[in-house]
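Below, each structure is written out as structure tokens.
No lab work stands behind these numbers, since they all come straight from the coordinates. This is a predicted model, so every value here is computed, not measured. Cβ atoms are built from the backbone, for glycine too; each structure is taken alone.
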Structure P
Amino acid sequence: MIVAGFGFSTRATLASLRSALAATGGRAEALATLADKALALAPLATELGLPVIAVTGPLPETLTQSDHSQAARGTGSVAEACALDAAGPGAYLLGPRVVSDDRLATCALAQGDKT
């Protein structure tokens, strides 16, 4: 399964999330973000007909290392960590996280065996 993980500001809009996903250039089978932000992904998930996976607990190591993300959420990239966690054990990133045009959202794709 390919999972699109998201990290985003409270100021992010549906357009922000769309832009971040489009910037990955890929197709997702599910969307994922931290549990406390999962409801904010519902409009995009509904639009795309995809499930939302709410990520909790210890986050995996990430390729990208953002000081801001590390300080705020304890991970170098919320998008990468959520994609990896939601895709399951042995998942791998299809590339580093990308940023929306308005810089309010990030997205990363991970491939895993979780179904």
Structure Q
Amino acid sequence: MKVVCVVDDEPKVRKSLDNLLRSVGLRAVCFESGEAFLASHWPEQADALLLDVRMPGLKGAEVQALLVERGCPLPVICMSAEAGAQGAESALARGAHAFLAKPFSAEALLAALAGLPGWAV
């Protein structure tokens, strides 16, 4: 079973994504902050990361940079409620595989996951 880590400071978003991922046979491991995620063992063991761009503490860009510093090849899908073309371009330039503007549909998320190397959802 593939594991998707969800990093978002909004409890409702984490719960919703957890439910959606489980409904399609994926395991979700949720974190309320980039710091909590990076302190866990999951960056090296997860199959993908859904990462909020704007959070208190470490921002999504900082989490992405730290993953690169660690040499962690975890595929990242960024998401943000304050999405503009510049934010999406910036996330993609940092190596994100996709960018989702909140609110996004279940279909959009599943399509983004299916687009990851070696994935079929």
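General remarks:
- Which of P, Q yields 20 [relative contact order in percent (Cα under 8 Å, 6 or more apart), calculated]: Q
- When distance in nm of label points 7 Å out along Cα→Cβ at positions 7 and 79 is computed for each of P, Q, the largest belongs to: Q
- Given -11500 for helix-only ellipticity at 222 nm (-39500 (n - 2.57) for each DSSP H run of 4 or more, over all residues; to 500), calculated: source structure among P, Q: Q
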